[in-house]
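Just so it is clear, none of the values below were taken in a lab; they were calculated from the coordinates. If you're wondering where the values come from, they're calculated on a predicted model, not measured in any experiment. Cβ atoms are built from the backbone, for glycine too; each structure is taken alone.
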Structure P
Amino acid sequence: MATDRRLGSTAAPDGNLMAESRGGHHRVKPGAVLAMIVCVFALGSAEYAAVGVLPEIAAALRVTVPAAGSIVTVYAVTVAVSGPLLAVALARVARKPLMIALMSLFSVGNVVCALAPHYWTLLLGRAVSALAVSTFVGAAIAVVTSMVPQDRAARSISWITSGLILAMIFGAPACTYLGERLGWRAAFAGLVIVGAAGVALLAALVPASAEGQASTARLAELKVITRPAVLAALGVTVLGQMAVFVTFTYIASLLSEVGGFTAAGISVLLLLFGVGGVLGNFVGAKFADRSLMATTSGLLLLLSFVLAGFSVSVHDQFAAVVNVFALGVVGFALAPCYQARVLMVAGSSTAAIATNTSGINVGIALGAGVGAGALTAGFELTDIGWISGVIGVLATAVAASMLLSDRRTKVA
């Protein structure tokens, strides 16, 4: 698979750019985009589905709450590990049937969760449903960017990532509400319904032309992932997410124990964080389409200051509110930038995009681990802000070096 130097454009075996339709015209298909957003919303909601009902699950299946928490960990780890493996293994499967099959698998996994008679069955169901995530997101981004000109690639990616943000704002609370009102199994039943709706929408609204966009060879996909430029892009993704989640993992404790916020107040702040995320997702994508790596480097530097600011702002509630909103804006403004960079250096490789999606989960896990390690080592809660900032500066340095390299080769 040959890669064109323009963002989001990849040369197909016949030499035509897949970002172009017949006659060189680009046509966005709103129904197809909606179908993929619904699916990504379901996948994102599933990650948080168990969080709000862990005590109920623990009591019903007669395990401890920490043991029940493993169903969250299993989902995240499966997402991180399965993405590149499945994407390479399924490289020759056309994207429309691939997405339909993955969402069907997701729904089956959640049926298993909803009917699970014991703990280990629930773990199995979570792992099965998580298999779909990274590869589906990779395929969806490849399809949606093929519908737009190369100078709108990041904005088209933001349509897909908006599904993940909406999952955090609405999907997670909805799962918790269903679980509290109708029992924890209802949360997973709800995911089955949304997943099945996603399958139906994909079948009806994603054009048949998407079926012709599969990769030509598994080995070619594997070679794309191991390119130095792709590995560097993955590194920026991991470091950026790691920086955010050193602090965000412990944001509730920081706001309550140091900032003096009540539980209700923290819920409002997290909603504000999500609203900031919606805004940042689309604004960041717009600037990324103008100058991708300059935007990415600038946002990462700004993110470093925002994260470090928590070490100070948490002592003043108004400043803390502003800081939480700013974290939502800047943190999610980077989401389309991360994927757009992979598209720039890897073309529309589903495996590369899926690996980058897995990298997001790796960064989350590493960030939570660094935060836990720092607190265990005796650092204060207020210290995790500047620790996050240091990691953010490292991510900025890597992105800036990529920007300079691009300018030397006249890519950016």
Structure Q
Amino acid sequence: MSDLSDALEQLTHAFDPVAVLKGNELLEQSLLSLLRTVRTKLRMEVGFISRFDGDMRTFYLVDSAPGVDIVRAGGSDYRGESLCQRVVDGRAPQLIADAQRTAGASDLAAVKLVPVGAHISVPIVFSDGTVFGTFCVFSRYVIPELNHRSLAMCRVFADAIAAMIEEADALPLHESEHRIQLKNEVTELITKHGLKYVRVPLVNLNTGKQEGTELIPSLVRTTDNLASPLLLVHQAVRLGLAKLIGVNLMEQLFATLSALPDEHYVVINVTPEFLAEFSFTVWLSDDLCRRIVFEISEHDRVASYHELKRVLQPLRQSGIRLSIDNAGAGFASMQHILQLQPEFVKLDSCLTCGVASDTAQQAMLQALLLFSRSQGSTLVADGISNQQDEDYLLHSGISLGQYCQ
């Protein structure tokens, strides 16, 4: 009898995504924001989140370009005749630049009727392997430039949607509402241009010529919960939204790389916890990797150097270089340098500003210079504010730096 009671208890508390979504306006707002972001970034006409229910497919949320009325929220059809079902079954590719010319898609009546041109569909899969439905964007016209990055973006957003629905069910109502509200704030900042990256040149102090660019994150607006870019990243990782930060960063990275000469490199700030969550190798070719430098701050806590080195190994083998920022601001920088063997070590600006007239700063700089060279690292001066400091740094043998912004 107890076994039957246990079974009934499990059924009572079984995960019901339909019940979770019903009337949950905060969650719907977050999901719709994610859907609209992908649709507009990929220049698609229609985006929808579908829900599979038996033999039927229901369009749970729909976002369309102005004047486009192909699919409506709440509508449903037989999913066995849908392109999304073929994608889930593996009979059609997830990314299609032209459905009219793609095997597994072109014979479908709906594809011919619309007609469907570009199409990306990704299953929304819960942690137990259950397929909720699909995350889909499409247009009536062909988009030849769709590529693996376009698909990677959709997969990231589909994973985020699955996690948000599951979490809303797993937590008590008051905790769920609080986390959804916080996730709303995070996704709003990321998807609606609240997170920007300032391009700061890295200059050869001998020649005055630019050699690279650092992308420094900044917030266009802040909230009580998200007062700085670092806090935004921390919260995104904690809430399972690190991949959204990653997509935003990749877009900025590609735009910067394309605007710079091929011999220039780009420095991006990353935290150990973010590195563990975002798959850079999906997005980056070897040609791009050689132009990228990851920068980890001296202030970033490393729980396990062994684990961090394991994550970094394939990235560094592909050509990505490493920099330690804020060197000299504390003891951790020495540990970071010893353990991670970076190609660059960047002086904290507190050691650079006024160094020409401060003997204590000069002693620290010389010690760091010797230590960095012994580890095979290039020392970079950050926050150069006047000619006297620049001259002293050059005389000391430091030839790469960034000026105060």
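A few remarks follow.
- With respect to distance in nm of label points 7 Å out along Cα→Cβ at positions 46 and 182, the largest value across structures P, Q is given by Q.
- Given 10 for relative contact order in percent (Cα under 8 Å, 6 or more apart), calculated: source structure among P, Q: Q
- Distance in nm of label points 7 Å out along Cα→Cβ at positions 102 and 166 - structure with the largest value, from P, Q: Q
- For FRET efficiency 1/(1 + (r/R0)^6) of positions 126 and 358 (r between Cβ atoms, R0 = 25 Å, to 0.05) computed as 0.90, the structure of P, Q it came from: P
- Identity of the structure behind 60, 50, 33 (criterion: Cα extents along the principal axes in Å, calculated), options P, Q: P
- Test item: helix-only ellipticity at 222 nm (-39500 (n - 2.57) for each DSSP H run of 4 or more, over all residues; to 500) calculated as -13500, pick one of P, Q: Q
- When distance in nm of label points 7 Å out along Cα→Cβ at positions 94 and 286 is calculated for each of the structures P, Q, the largest result comes from P.
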